[in-house]
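A short reminder: the numbers here are calculations on the coordinates, not readings from a lab. Please read these numbers as outputs of a predicted model, since none were measured by experiment. Cβ atoms are built from the backbone, for glycine too; each structure is taken alone.
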Structure P
Amino acid sequence: MERVRGVFMEKGFSGASLDDLAHAARLNRPSLYAAFGDKEQLYITALNRYGAMSITGIDTILARQAPIEKRVEQCLRAAIAMYCTSPRQLGCMIITTATVEAPTHPKIAAAADKLMSEIEASFERAFAKAVRDGELKPSPTPATRARLMSAVLDTLAVRARIGASAASLKAYVTTIVPAICG
């Protein structure tokens, strides 16, 4: 599934041919259809797998014993590392491929929306705990801070996709984390 995701990340949903996907999955086209139904369902399966891995990574970092500001920065640095993986910077699957297809593929839009909501919920839980623990002020609210985190992740993904260096993205993170956690 990771190879299939790579094809979708590189070529997008529309640009990925069934032959490309079958080759990546190491299946023939009839077997690919038998396993996933159609190209859209294969894409959604790859997207959901990507999202689940991302959420697990976020939750793992946020569960660490460290100040919230450090954990937030670690989440953003982990995203940068993922978005800027060599040889090509491909960004985030949700932001760089699902958003392109969302207007004409409602199932893809729904899957992407669900994943983005789950990512925000992870951050909101962490910020709410930090407020309860006295680590953060109650305002802005945990939900607002979570939306800011989501927006920053989206921005990092877009900037990575257009070629921003990991170093420039890390510098961006250094300036934005205090605004989220302050």
Structure Q
Amino acid sequence: MDNNLQNVLLYLKENHLKLVTAESCTAGLIASILAEAPGSASWLECAFVTYSPEAKIGCLGVRRETIDMHDLTSEEVAREMAEGALRISRANVALSSTGLAGPSNGNSDIPVGTMCFAWSFERQASVITFSETRKFNGERNHVRQAGAEYAIGRIWHYHNELLQRSN
């Protein structure tokens, strides 16, 4: 386990953050990475892998209109995935990923390697969500790995942004 991951896990533990993941293109890789370290039950609540639109709708409450209007690879869908996972779990932070890992983009105009992420935090009876889109280069599994590591590494950033807003 690398130092960056150790630092994130320590941050989760020290800040009493319990995470739920809602993953599409990373297919559970984020949760798997987080579970590599002993004691993962103290920071990992549960994980959802929702590849199909129907799974995103049925399991996480993503609205069909959001998918139709913005595409599966969109920050809007990532946000609804994270917020849905947070709502149906006992976690206080959610991380979602959706995107096109490749090798092709099918009929989409979205470039291969594009991933959308969202981080939702429960804060004083409300939910605050941050999202962003990134493009990663390489073959399919390299894109998935890079996306998972990126998403994990941004947890502390958005949690700190949330704390600054609260002050």
Structure R
Amino acid sequence: MTAERDFIPLQLCVLTVSDTRTAENDTSGDWLAGALVAAGHRLHARDLLPDDRYRLRAIVSQWIADPAVDGILVTGGTGFTGRDSTPEALLPLLDKQMPGFGELFRAVSVEEIGTSSLQSRAFAGIANATFLFALPGSTSACRTAWEKIVVHQLDARTRPCNLATLRPRLRE
């Protein structure tokens, strides 16, 4: 019989990327912050920025450089409009991409939104031993990503493997 693993609370940041949302109506950021705390993790920091690739890089770089931060959840800016620039802003910061996340997110999303899932450029990766998940801006897409994928991968009890227990080995 294998021993049960203990839950490992992680320090997570939430960044909303939007030209139209404010702290008062940031439903996606609110939902993610609430969900991660409800799961047992800690909200280390939260911010809301307009879709400006240089400002996005600055705040995410700051969080990546902070050894207390285990992961970052970004919501917004992953579509195809002229202002959507989250992938262009943040992909260059990654040490390793996690292509399976975007592929799995779009596959899961097909059940909810059909072929419209192809319009998402959601992605994930690792930078300086920090997990980064870039999700669409809609609250329902954030819920889907969190409930179907992210919450499980950030839970050390998920078998056969998860990202939470992998974190200490990322600097090897």
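Given a value of -24500 for helix-only ellipticity at 222 nm (-39500 (n - 2.57) for each DSSP H run of 4 or more, over all residues; to 500), calculated from one of P, Q, R, which structure does it belong to? The partial results should precede the final answer.
On the way: P: -24500; Q: -13000; R: -9500.
Going through each structure in turn, the value belongs to P.
Starting from the value 1.09: which structure in P, Q, R was Cα Rg over 2.2 N^0.38 Å, for residues 84-147 alone calculated from? Considering all the candidates, the number was obtained from R.
Figure out for me which of the structures P, Q, R the number 12.5 belongs to, where mean count of other Cβ atoms within 10 Å over residues 20-27 was derived from the coordinates.
Numbers: P: 17.1; Q: 26.0; R: 12.5.
The read-out was computed on structure R.
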